[in-house]
Structure 1
Amino acid sequence: MKTIAFIGLGAMGSRMAANLIKGGFRLRAWNRNAAKAQALAPLGAAVCATPAETAQGADAVVTMVADDAATEMVTLGIDGSLSGAAPGTLFIDSTTATPGMARKLASSCRERGCEFLDAPVSGSLIQAEGRELVFMVGGEQAAFTQGEPVMKAMGRMARLAGPSGAGATIKLLNNMISGTLTAAIMECAVVADGAGADPAIMMEILFEGAAGCRLMRTKLPKALKRDFAPQFQLQLMTKDLRYFLEMAREVERPAPITALVANQYLAAKRAGLGAADTSAMFCYYSGERPPA
């Protein structure tokens, strides 16, 4: 693995791609907003005009886009990356997508003689920048072994969870818990704010209690400082919770807590908070507007 095509250079993807360059890989880059790809040119990335062109000559294609529709378009659509890839190319999709989409992409790649891994990540901007991401991967063992050095250049851990779709499944489980906890933490923060609890003392105690976790340590201070700059956009969590509910329906399992929380996120998105961090659930519950 020497040359990597990277498609999707948003907040997460741009940091992941930069770490691949730092890790010694040659990078070919594409983004719908070409300026984001151009930002990597000074680091040595070759900026390409289409996903298909990006995949030409690449040993692996890494995709990090918004949702099922986007990953299908940049992979299987007109000028999609699969049309430009040579047989034997490894596709690594780090998009938070549905297991069904992962299996569809895997099947299409096999038809072209390529390999596919659904490999979404746990972690936000800080973890992406610091190579601390955790990859949860679905696919064949041989493909995982081939792609592991690429993932290790962007994260601290990569684990094969099972066949195609397994990585996407675990990612949705992760984000269901993350979204639910964040909503609960923001509800707590709103009530604490109204009750006049001392923020410093409250956080010191809560961080050491049974509910202490990374989300508590990152999201609660953001809300109390009224800092809603996106580390993970609320609208993306809304999508992920919807995908989780779709998965629950497919396997005929109840998900009443997720349904309630998903409705709260959807209402917050419709209230204009979609582009803010998930901690902006604080604003939805409190009625405040995020700082301009």
Structure 2
Amino acid sequence: MSTSIFAGRLGLAQTRIPHVDRHGLLWLSRGNLYVKDGTLRFRAAGSPDLEPGDYAIPYQTVSMILLAPGTSVTHDSLRILALHGTLLAAVGEGGVKFYTAPPMGTGRSKVARTHAQLWADEDQRVQVARRMYAHRFHSVFPDDDIAVLRGMEGARLKQTYKIIAHQYGVKWEGRRYDRKNPTAADLPNQAINHAATFVEAAADIAVAAVGAIPPLGFIHEDSSNAFVLDIADLWRAEITLPLAFSVVGENVPEAMLESRLRYEAARWFKKYSVIPKMIDRIKELLSVDDSSGNP
């Protein structure tokens, strides 16, 4: 890692540092987050994204710190982050898991208020849902009834499954999933279940980073994570299904399916900037002005 701008610091201005993006998400792995002389520091053991060393963290300009596997954090770090409204979450490698539900930080109430207002207005709620479907299927569904929209979605998805499975040479016999016995499904369906879980974790991170309200979904209902499911579904045809079928197409043994998908998901999330794109899409759907620089 180059330190030509801020020696010993994780400089957010350095776009060459892959674990820091323009949304202020700071990814840290394999090290210890601690405080020394009032400064938040990260002692890195070394990873593909960060060379071994002891780095000062400019937490005042970071929106959210994501601690990947191999990290530990001190009580003083939690105190100083809470004092300055910086979010902290424990995640899986690349964002394939989301283990922490952080409190809303400063500067995020506008997103929550806008989200609630759009959701509470029936006409606006349907319009947001229609925009979501338009993003997913690259066409505007000509109806304002959510039930009708869901029916049209189901028909489109059936065709999408077939097309993507064919692209990866996977035999597809239809979507089947028994929640009580998930391993009873065939390999393609198991792969979709795993991939969907990882993509939902990425959406969890994006929703938390923006400060939107997880239970207020525009398409999904009842779930405490309804809006997260809405956002994850926007990437079903673009990421979830290609990820699942590409791994199945490798003839991976069933016992190794989840671990192989987890590895590929982390790689795809980074390669295709999935979480930053989710953040941008949330802001677009909620028509949130980002001129203030807040997420």
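Read-outs: derived from the displayed coordinates by stated rules, not from any lab. Not measured: the values here are computed from a predicted model. Cβ atoms are built from the backbone, for glycine too; each structure is taken alone.
Using the calculated result 1.39 for Cα Rg over 2.2 N^0.38 Å, for residues 31-134 alone, pick out the matching structure from 1, 2. Going label by label, the one that fits is 2. When distance in nm of label points 7 Å out along Cα→Cβ at positions 119 and 215 is calculated for each of 1, 2, the greatest value falls to 1. For the structures shown (1, 2), distance in nm of label points 7 Å out along Cα→Cβ at positions 151 and 247 is largest in 2. If distance in nm of label points 7 Å out along Cα→Cβ at positions 159 and 191 comes out at 2.3 when worked out from the coordinates, which of 1, 2 was used? Value 2.3 for distance in nm of label points 7 Å out along Cα→Cβ at positions 159 and 191 corresponds to 2 out of 1, 2. Structures 1, 2 were shown, and Rg and Dmax of the Cα atoms in Å, for residues 127-270 alone at 17.6, 57 was computed from 1.
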